[in-house]
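*Asks:* So, here come the structures, one by one.
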Structure P
Amino acid sequence: MNLAIAPDRIAEMQSAVLDWYAANGRDLAFRRTTDPWAILVSEVMAQQTQAARAAEAWTSFMSEFPNPVSLAAASPAAVIRAWRGLGHNRRAIALRAAAVAIVEDHRGRVPDDVEALERLPGVGPYTARAVVAIAFGRPVAALDVNIRRVLGRAFLPGALPPRALQVAADAIVPSDWPGAWTHALMDIGAACCRPSNPRCAICPLQARCTYATSASDARPPMEAAPVSSDRPRQLRFESTTRWLRGRIVDRLRDAPDDAWIRFAEPIGEHDVRAVELAITTLARDGLIELDPRSDGLTARFSAATPTST
């Protein structure tokens with residue numbers, strides 16, 4: 001194992017991280033539970049959503065779907081309605097599919113090992129390991145881009161193959177506090193160890209961090225490359241297909257159950273042809289269904305469980 005620091009200093013760095021988290025960690029609603037289902041829901045919500053925003057939605061979602069059985073029994077329409085404000089609605093459908101798999105294959109209990117979790121729809125390596133660490137107290141490292149950055153700068157400088165990185169990261173997890181460790185590294189990545197212009201002065205690892213204590217010209221290239229002057233201009237969000245898909249889903253979300261809604265006019269700056277293409281894609285993704293009697297412009301939330309996401 002290629003650790004950047006001597007083993008006898010690991011405990012010192014662990015203590016610095018955990019002490020900082022105890023004093024500065026974000027007080028998010030889903031951090032007050034170790035219920036495996038609640039943790040799985042929170043991790044899926046936070047995949048592409050800011051943690052604070054996910055925490056707000058998580059409370060109401062858990063009130064409606066407190067366990068896998070309740071979500072598996074819900075219609076896709078009910079799940080998408082409860083997902084309002086989180087975006088990336090395919091995550092909601094995948095989470096429902098995961099609930100179905102938990103009920104059918106695991107007797108309604110969230111599995112407690114990484115491999116079984118990764119077989120659930122919508123659950124990738126990070127989410128599986130986060131659930132195992134936080135909910136089940138197993139010393140495994142959940143590696144997303146933020147945690148990789150913290151570990152890569154403070155503990156494991158230099159490029160490691162993914163498998164070797166996972167092994168090395170697992171070895172650093174404090175066996176008694178794997179959940180707090182996961183949350184702490186996430187918060188340090190957000191508050192201190194930013195991709196560019198890191199705030200090393202307030203980081204609990206500053207004095208021990210390979211990156212912070214190295215000369216600026218000797219630091220590894222952890223930041224993104226500078227933006228080129230000839231880079232194409234970024235599209236306005238309202239002009240993107242993602243924005244259009246969101247408006248279609250919002251209109252269906254506000255409609256009565258089983259009501260067919262016709263989209264025969266432009267939406268924003270998107271013409272009817274673009275609307276039709278977006279509706280077709282949403283249907284293919286299992287989020288909505290098309291009225292077979294129409295011309296492809298009439299849809300509703302799907303009443304059946306999608307076969308894929």
Structure Q
Amino acid sequence: MLDILTRAGSFVAIIALGFILKKIGVFKEEDFGVLSKICIRITLPAAIVTSFAGKEIDPSLLALLCLGTLCGVLYICLGFLLNLKSDKERRAFDILNLPGYNIGCFSMPFAQSFLGPMGVIATSLFDSGNAVICLGGAFGVASSVKDGRGFDLKRIGKALSRSVPFVTYMLMVVMNLLRIPVPGPVAECAGIIGGANSFMAMFMIGVGFKLSTGDRDQLGRIVKVLSVRYGVGAILALIFYFALPFELQVRQALVILALAPIGSAVPPFTAELGGDVGLSSAINSMSIVISICIYVVLLSVML
């Protein structure tokens with residue numbers, strides 16, 4: 001329990017450090033983009049390589065790829081159904097802001113610290129499926145709802161092909177299934193770089209942290225999105241833990257993934273959609289605070 005609180009407290013302290021350094025001017029808001037690129041394109045892929053190096057994937061775990069995508073599809077459907085009587089802008093906003101998990105830059109550091117090798121592999125596989133939703137799937141549906149454009153599969157495929165973590169996930173899965181080992185020097189180098197992922201991910205979140213509830217209508221929308229997100233997430237977590245036929249570390253990983261914060265790519269996609277970026281950023285930031293509290297409790301109970 002003490003170890004969990006200490007480690008989680010360290011993550012919170014790193015987030016606070018990033019936020020404070022931004023407030024006093026050491027970092028600027030636009031620096032978030034640079035930190036994000038370092039994390040997503042360098043330290044996270046290295047952490048993924050390290051998690052797969054020297055390990056064999058049970059083929060049954062490949063089902064987690066589909067599970068990550070299906071969870072996103074579920075939230076997209078809920079965003080549509082809960083807004084049948086709303087205007088198309090609100091419907092598109094919820095379709096985009098309900099699905100998608102911030103796994104690589106939030107849940108992965110927790111998995112690395114607490115859940116062991118199988119937990120990290122499960123997290124990586126689930127995130128591969130989640131990437132289909134985060135990196136274009138939800139945006140494609142939201143765009144078609146808002147302005148009637150067709151669902152652009154080519155755009156989604158292009159976005160995924162440019163995602164370094166997604167390509168790394170797929171490469172590691174294929175190499176593992178073909179029993180092609182990660183070369184020793186590559187694994188050692190990746191281990192050094194990937195070791196920085198926890199710090200970079202949490203520091204990046206701190207620099208990008210925004211919180212503004214706006215007027216009463218906006219506060220109501222924040223409560224609505226987060227209530228649906230975490231209410232459904234709690235149900236999924238129970239199903240994952242008690243009903244799925246995986247070993248304990250994998251089920252523990254799925255529980256925290258079901259309650260991960262909303263994906264960090266959502267606010268930029270909201271801007272591209274012409275939606276309320278401030279509202280999206282507030283929802284995103286509040287989901288991080290909520291998930292930190294939930295993770296401390298969950299890890300204390302499960303471990």
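Values in this text are rule-based calculations from the coordinates and carry no lab data. Quick caveat, the model's predicted, so the values are computed rather than measured. Cβ atoms are built from the backbone, for glycine too; each structure is taken alone.
*Asks:* Have a look at P, Q and say which one yields 0.40 for FRET efficiency 1/(1 + (r/R0)^6) of positions 77 and 197 (r between Cβ atoms, R0 = 41 Å, to 0.05), as calculated.
*Replies:* Computed on structure P.
*Asks:* Related question: When distance in nm of label points 7 Å out along Cα→Cβ at positions 29 and 277 is compared over structures P, Q, which one is greatest?
*Replies:* Going through P, Q one by one, distance in nm of label points 7 Å out along Cα→Cβ at positions 29 and 277 peaks for structure P.
*Asks:* Work out percent of Cα pairs over 26 Å apart for each of structures P, Q, then name the structure with the largest result. All intermediate terms of the calculation are to be shown ahead of the outcome.
*Replies:* Details: P: 54; Q: 43.
The maximum falls on structure P.
*Asks:* Next up: Consider the structures P, Q: one of them gives 12.9 for Kirkwood radius over Cα pairs in Å, for residues 69-132 alone as calculated from the coordinates. Say which.
*Replies:* Among P, Q, the structure yielding 12.9 for Kirkwood radius over Cα pairs in Å, for residues 69-132 alone is Q.
*Asks:* Quick check for you: by relative contact order in percent (Cα under 8 Å, 6 or more apart), which of P, Q is greatest?
*Replies:* Values: P: 18; Q: 30.
Of structures P, Q, the maximum of relative contact order in percent (Cα under 8 Å, 6 or more apart) occurs in Q.
*Asks:* Looking at structures P, Q, which one was helix-only ellipticity at 222 nm (-39500 (n - 2.57) for each DSSP H run of 4 or more, over all residues; to 500) calculated from, given that it came out as -15000?
*Replies:* P
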